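Take a look at the structures below.
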Structure P
Amino acid sequence: MKSVITVELPQQSYEIAIAPSGLDHLGNWMQPLKLGKKVLLVSNPMIFRRYGERAIDSLTNAGFQVVHYMLPPGERYKTLLSIQRLYDVALESHLERSSTIVALGGGVIGDMAGFAAATWLRGIHFVQVPTSLLAMVDAAIGGKTGVNHPQGKNLIGAFHQPQLVLIDPQVLSSLPAREFRAGMAEVIKYGVIWDAELFAQLEAAQRLDQQRYVSEELMQSIVTRSCQAKAEVVGKDEKEAGLRAILNYGHTIGHAIESLTGYRVVNHGEAVAIGMVAAGQIAVELGIWEEAASDRQRTLIEKTGLPTQLPSGLDIEAILVALQTDKKVKDGRVRFVLPTAIGTVTVTDQVPSETICQVLRSLS
């Protein structure tokens with residue numbers, strides 16, 4: 001079942017198309033957008049082997065001239081060196097301001113390809129074709145692009161909205177179980193911050209740890225409702241001047257965990273899951289969230305097969321130091337997104353360090 005969600009923005013609105021077999025019609029989706037003929041398709045070797053030929057055939061059949069480049073997989077390659085390689089290919093391929101970079105892959109590929117598109121010739125067209133659940137429901141939507149700095153995640157970046165986000169849910173059938181679970185962390189996030197009905201749907205499901213146990217109907221609802229939530233928030237606050245900050249629920253401590261473990265021990269979704277548990281417990285300690293609701297969140301995260309404890313050996317003091325490099329720090333104070341009810345959160349910088357330490361110790 002095909003559905004289209006519009007991200008309403010003041011300057012450049014665009015569509016999120018959720019279309020089974022959509023990958024085979026990528027060129028047809030792009031044709032009406034008045035893009036130039038030259039396309040640089042960016043992927044990683046594993047994704048390209050599985051889906052690259054289908055994407056290129058679709059683009060070529062629609063009249064586009066396609067070159068492709070593969071970046072190594074993994075968060076640790078999300079660096080300025082990788083972006084330099086994309087610039088080299090863009091130069092060799094004579095990409096123009098009317099040209100388009102297409103990201104075929106997960107969140108890492110989307111972030112890097114998007115940043116290259118944002119900065120090459122001061123900005124060229126960009127299309128997202130996410131292949132992971134995490135990218136489909138979160139990373140591919142909203143225009144955040146960037147790379148990591150050795151001292152922190154996504155410290156170098158730009159807002160650059162795509163012309164189109166094309167989601168083909170059928171590609172999820174080949175997604176490794178761990179990557180599926182990582183995406184479910186972001187889905188649970190939407191349930192906590194925005195959509196209590198989605199949270200209830202997830203609670204009612206028998207199993208959420210592998211995609212094959214999730215019905216087609218529930219999968220469609222998961223993707224559609226998550227995309228709708230992201231679109232609504234981004235539409236109200238494109239560049240994180242206020243409301244959009246709630247999308248960082250679980251990410252404050254999550255990013256610190258990723259950075260301190262060198263992006264090798266836990267993936268993004270696993271780190272966010274731990275971060276949500278921590279944020280929920282902080283909210284309980286501050287008296288703004290009920291313990292029962294926090295328990296519901298933890299139970300749902302556990303049902304999804306995601307971790308709820310810090311990786312072994314992680315130093316709590318090091319986490320506190322890492323929090324100070326977070327992008328959300330303002331006037332030296334760390335801002336946390338904290339739940340007040342299922343479906344509602346608040347943003348505050350009034351979290352004592354002692355409370356953070358206490359909660360982190362309880363998760364060690």
Structure Q
Amino acid sequence: MKKIIVLLLLSIPGMLSAQHSLQSDLNMFRADDVIIKQQVSYKDPGRIGENVLWDFSQLEVIDDEYELLYYTYNDTIITGREHLTKYHYTLQNDSLLLWGLDDQTTHIKNKQAELLLKFPLAYGDSTKEHYYGHGKYGNRLELDVMGTVETAADSYGMMILPNKDTLKHVLRTRTIKYIAEDTRPITPDYQYKENSDFCPDVDSIKTRLANDTVLFVSETFRWYEKGYRYPIFETVRSWEQHRDTWEYEFFNTAFFYPPQEHYYLVEDEENLAVLDSLENDVVIDPWEGLTYNIFPNPVTTAPLEVELYLPLPATIHIQLRSTMGTIVLNADKGYHPIGICGFQLETYNLPVGNYILDIWLDDHLINGVIMKR
């Protein structure tokens with residue numbers, strides 16, 4: 001799927017009221033939790049914004065037994081083990097902090113922790129902090145790593161699962177990390193620096209990020225549903241960013257956490273209570289659950305793609321108008337039942353400029369600005 005740019009669309013009160021936020025008592029991972037997730041082929045994370053439709057009904061499974069487990073040796077640090085790598089976390093004043101990692105070859109100890117997120121986190125919230133870590137690769141190279149990590153709750157909407165079930169209270173987060181790295185042969189001073197409190201100040205880290213010819217970047221999207229402690233879906237992508245704007249992507253993958261495989265859920269009383277409350281919710285707005293994608297925007301010569309999830313059956317009519325009000329496209333798309341529908345709008349012959357797209361679902365209107373380039 002091509003990159004999807006958010007439209008300036010009318011908000012839907014029912015969907016706005018259905019938003020949720022990440023809470024430490026509901027979404028902080030816990031010692032002794034074991035999650036079996038599926039590694040699947042990478043999927044474009046889709047657009048930013050409100051009432052997004054994420055269709056994950058077609059996933060190519062790479063590994064269906066990918067284990068993630070958490071444990072602790074004390075009441076402070078909780079360790080997550082995944083793919084032979086251990087990550088060390090604490091929760092301090094509702095801030096989730098990463099203090100380092102260990103695997104078969106690499107050891108990193110953060111002197112300034114990575115702030116991964118701050119609870120509660122609702123749509124539109126974000127955090128950004130600098131970090132610094134010191135460690136080694138094998139027993140040959142000493143490592144210094146520093147940079148920024150930023151997390152934002154950038155979207156909410158509905159997800160369609162491989163079994164065609166729908167999750168209607170999904171919140172997505174985006175975490176992007178910029179990394180400047182130094183490597184050098186290990187010297188006798190290594191252990192002294194490992195145990196010291198040395199940490200470069202923020203200005204030094206900023207200068208380093210601004211002047212390095214190559215930075216490493218990692219981007220992780222996570223999709224959370226009300227009533228589930230851990231994400232339902234996750235994408236991970238890494239690349240090199242060169243000062244001349246050239247980029248080289250060297251890794252991408254995705255993970256699906258099947259809701260029925262969340263083994264910890266039977267002991268998660270807080271989230272079970274949330275699921276029970278959702279079952280008893282009375283839907284006031286009949287259009288709650290309406291989600292959509294409209295892309296690409298700006299559009300050039302390719303057709304404009306429209307994807308909709310209809311919570312109600314509807315007859316669809318569309319118009320495309322110039323900013324002066326002239327109708328340049330007018331089409332009936334007929335009756336559609338509950339579920340996903342989609343269609344294309346040919347715009348290659350339109351002059352460059354901005355247009356207003358109106359989509360009528362019976363008497364319910366979605367509209368927004370389309371840019372033709």
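Here are some notes:
- Here mean count of other Cβ atoms within 10 Å over residues 309-316 was derived from just one of the structures P, Q, and that gives 14.1; the source is P.
- At a computed -2500 (helix-only ellipticity at 222 nm (-39500 (n - 2.57) for each DSSP H run of 4 or more, over all residues; to 500)), which of P, Q: Q
- Origin of the derived value 0.90 (FRET efficiency 1/(1 + (r/R0)^6) of positions 69 and 277 (r between Cβ atoms, R0 = 41 Å, to 0.05); candidates P, Q): Q
- Structures compared: P, Q; top value of distance in nm of label points 7 Å out along Cα→Cβ at positions 93 and 301, i.e. the largest, recorded for Q.
- Structure responsible for 1.2, with distance in nm of label points 7 Å out along Cα→Cβ at positions 189 and 269 calculated and labels P, Q on offer: P
- FRET efficiency 1/(1 + (r/R0)^6) of positions 53 and 253 (r between Cβ atoms, R0 = 41 Å, to 0.05) derived as 0.95 - corresponding label from P, Q: Q
- With Cα Rg over 2.2 N^0.38 Å derived as 0.95, matching label from P, Q: P
Quick note: the coordinates plus some simple rules give every number you see, no bench work behind them. Note that the structure is a prediction, hence the values are computed from the model and not measured. Cβ atoms are built from the backbone, for glycine too; each structure is taken alone.
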